[in-house]
Structures are given as structure tokens and as C-alpha cells.
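Chemist: Below you'll find a set of structures to go through.
Readers should treat all values here as calculations from the given coordinates under stated rules, not as data from a laboratory. In this text, all values refer to a predicted model and were calculated from it rather than measured experimentally. Cβ atoms are built from the backbone, for glycine too; each structure is taken alone.
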Structure 1
Amino acid sequence: MRVAVLADIHGNLPALEAVLRDVEAAGADAIVLAGDMTVGPLQAETLDALASLGEKAIWLRGNCERAVVEVFDGRYRPTGAAHEPGVVWAGQQLTRAERERLASLPLTVSLEVDGLGPVLFCHATARDDEEIVLVDSPVEWFEEGFAGVEEEVVVCGHTHMPFDRLAAGRRMVNPGSVGMPYGPAGTVAYWAMLGPEVTLRRTPYELERAAERLRASAWPGTADFVEQNVLHGPPSDTEALALFSDWAKRRRSR
């Protein structure tokens, strides 16, 4: 089986549509959706597009899916984060059917992939949908986040930056983000193709047309999303790594 991995779509439907065309052309047998499909400008339309993939798509829970379900259920606990209005709005837009699907998503899934053997897929780590591991994280972070995992190849998302490295005896792969990619010189959608090799892919899409479609959304963060993630390019990898490293260290010290 050859598997395409799409992570961190964040309601960027134009980017998703472009990637799905490339996935089809690449001949993927399955598509792993590695979390954070939600919380973004065109969330409902993105969920509809993913649902239309049927059994070919394997959904995983990201921290955003957990959060929007908590909002829907009235269990969400405010944190004061800058992105919180977008999370709350996104949860309030869910239908009951969408809530049921997202609430049932697993944290991990293991698949047999051609040329790679069994591969574990998750959003952040095998134990936590919000834990941060980066290309330059200490090996100990990978040992802790994937303790007990038997698979020698692991694919995770969450940090929006692609990498392929060895850590704690495993090959660790991050496909990057479809909808909010950090690091590229020009805005593209990141994803990965597995089998028989690991290939980190970049899919361009029409940015001005995408911006026009995204601006029609009532999602509270739409204007900033379009400016920062579509039209004018995202943070550099240096900036993003520094920010995520700081978040990870503060989270681990709690």
C-alpha cells in the first residue's frame, strides 16, 4: 500500500483541493489525515471534501478536533490564547454529525506501507495530541513521546514544518502542513507520500484566487490567515522553530 499523508489543513480548502489532485496523480491507495483539519476559514467545506474521500481516507485526531468538540459539548476551558476566538467559532459551527465523527477519531493508527513495513501515524506524539517534537528536538523528547511504540517509522504533524530524521532508533517524518506551512520561501502546500520511499512533497496553488475564496469566510481569524499564510508567506523556519521550541520547553516545565 502507498499512503499519502496530509496534516494541518486548517480549513484551507484551496490548498487541500490542489494537494488532492496531486495525491490522485501519485496513485495513493490511502490518505492519512493526520489531524487539525479544523479551525480555519473554510472548515465546513473542508470537512465535506474530506468526507467525500470515503474509506480511502483514514482520519486521526489533532488538538483542534479535540478542542472544537469540547466547544460543541460546552466543555471547553478558555486559555486566553490569541487564536481562541477562532477555536470557539469553529466549534460552534459543527453539525451534530461532524461532532460525532471528530469525537470518535483515534490518536494513532498503524498501517503496513510498501517498502517501509508497519508505520505509526499520529498528530503530535503517540501519547498526546499537542506535544511538540521538532527536527532539532533532543532525542529524549522522542523517546518519551513514543515510548512503547514498536514501529520503526513514525509520521507526525502538528508543527507545520516538514522533516525526516532519525531519533531514538526510529525514522521520524513530518509531512508539514497543507494549509498553514511554515518555512517555505513561497507559499505551497506540504504533504508526504510513503511507499516504497518517503517523499516530502510540495504542491503550489493559485494564491490570489485562494485568498478571494477564503475571505468569504466569517471565521474570526480569516484576514490574518490570508495575509500570513497565503499572500505574504508564512514565518521562516528559524522563526517557527524558535517559537515552537519555546512553547515546548514551557509546556514540559509545567
Structure 2
Amino acid sequence: MARPRRGRLWRFTRALLSVTLGLLALAALSVLALRFWPPPTTAFMLEARADAAANGEHDYRTRYEWVPLEDISPQAAIAVIAAEDQQFPFHAGFDFRSIREAVRAHEHSGKKLRGASTISQQVVKNLFLWPGHSFVRKGLEALFTVLIESLWPKERILEVYLNIAEFGRGIYGVQAAARTFFHKDASRLGSSEAALLAVVLPNPRLLRVDAPSHYVLAQRDWTLKQMENLGGPGYLSSIEPH
């Protein structure tokens, strides 16, 4: 009687393995395709649109216009690195040093554990995932982060981030943000404008570019100093071309 059970268990295990490998292959193919084509939308855009529809906000619209990295001011690129992920050129998707520092600060002060997400992880969250902190979501975030770091050059990760990050309600990407807030193309952004855009990224629904609080202005000034300390746009040469 034990043999049929072992047979069923083996068939189930084999089917589960096949499904898992198929999903991994699909995920890898999706990531590989987005190395070459601009994403038509993102999970965060779809979620925001669904929320607006559920709340009866019929005037809600998504502002999203893809521009290649060479048409984005280098000031915008160095600003997001300075504000969000200064080790971006050097890590493989996870900044373990920042994670350790965040955990130590949490243990020392007892305050809420602050995030230490890299630009690569932010790209994954925006493109593929849903809001939340479940173990399943964290596992998928880690998987997709490994995939984009393996299949995309760093320039592509930065290019996608600058194009899909949310800078305000319904405003996605630095081109839409530059036109909305400064009435110019992303290629013409100056350092102060770029720093102001970068500092609202952690919470663009609360932190405002068009009505900056004292906190936002202080963070802009801090980011400008960090941009200078890194060497300005010249720091981007640390990102090896592929």
C-alpha cells in the first residue's frame, strides 16, 4: 500500500517542480524582454488606476512618457543615486551594509525599522509587485532583483527607474514630472530641480514637489551636498557600460 502513495507523492512533486520552473522561465523572459522594450505600464500604475476607479475618481489620469537615458539630464540621474542609493554602481541589487545599519539603528533606538531598498529593488517593486510586506512578496522581490541585476546592465536599471518612479499622484517618470512641475523636458533639469524631484520619491503622495515642506527643502539641500560629494554627474562613470 505504500507504493501507490509514494507514486502519487512523486507525481505531485514532479508537477510542482515543473510549474515552478515554468514560472521562473516566464519571469526571466519577461525581465529579458524589458531590457530592450520600454514597459507599457507598471504594477503600481495599474494599482493606482484601479484605486481611482473604485473611488469614483473619473478625472484621474496617468501621466507617463518614456524617454531614453541620454535624453534625461545627468543631474536627475545623480540626484536619485545621491538620495536613494549611493552604492548603486557597486552592489548586485542588495545593499547589505545599509541593511545592517538600519537593523542596528532599530535595535539601538527601538524606532520603526527604516527601509534600505536599492534602486534595483525599487524598480522591481514598481514594475512587478503589489503594496505590502508579506513573505511571498519579499521572496518575489528578491527573485526579480536577482534577475534584473543578472539580465540588465546598470544603465538600463537606472533608465527604467527614472522613467517609472512616481513623483506625484498619477505622475510617473522624470519626463512627466519635469513637464508637470517645471514646464520643461527632463533633459533640461538643473541640479536643484533634480534634487527636489529625488527627495519626494520615498512618499510622493505626502511629499510634494509643487508645495515643498520645510522637510522637503531641507532634504533637497542635503541631497545637493551629497551630489557634490559624490562628484556630480561624473560619478555616473562608475557605472560600467555593457
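Chemist: When Rg and Dmax of the Cα atoms in Å, for residues 53-116 alone is computed for each of 1, 2, which one produces 18.1, 47?
Modeler: Checking each candidate, the match is 2.
Chemist: Separate question: Where is distance in nm of label points 7 Å out along Cα→Cβ at positions 29 and 141 largest, in which of 1, 2?
Modeler: Result for distance in nm of label points 7 Å out along Cα→Cβ at positions 29 and 141 over 1, 2: largest is 1.
Chemist: Where does the value 22 come from, among 1, 2, when relative contact order in percent (Cα under 8 Å, 6 or more apart) is the thing being computed?
Modeler: Comparing all candidates, it corresponds to 1.
Chemist: Still on this structure, I have one more. Out of 1, 2, which one gives 1.2 for distance in nm of label points 7 Å out along Cα→Cβ at positions 69 and 85 as computed from the coordinates?
Modeler: Answer for the origin of the read-out: 2.
Chemist: On to the next question. When mean count of other Cβ atoms within 10 Å over residues 133-140 is compared over structures 1, 2, which one is greatest?
Modeler: For this comparison of mean count of other Cβ atoms within 10 Å over residues 133-140, the top structure is 1.
Chemist: Consider the structures 1, 2: one of them gives 45, 45, 37 for Cα extents along the principal axes in Å as calculated from the coordinates. Say which.
Modeler: 1
Chemist: Looking at structures 1, 2, which one was helix-only ellipticity at 222 nm (-39500 (n - 2.57) for each DSSP H run of 4 or more, over all residues; to 500) calculated from, given that it came out as -18500?
Modeler: 2
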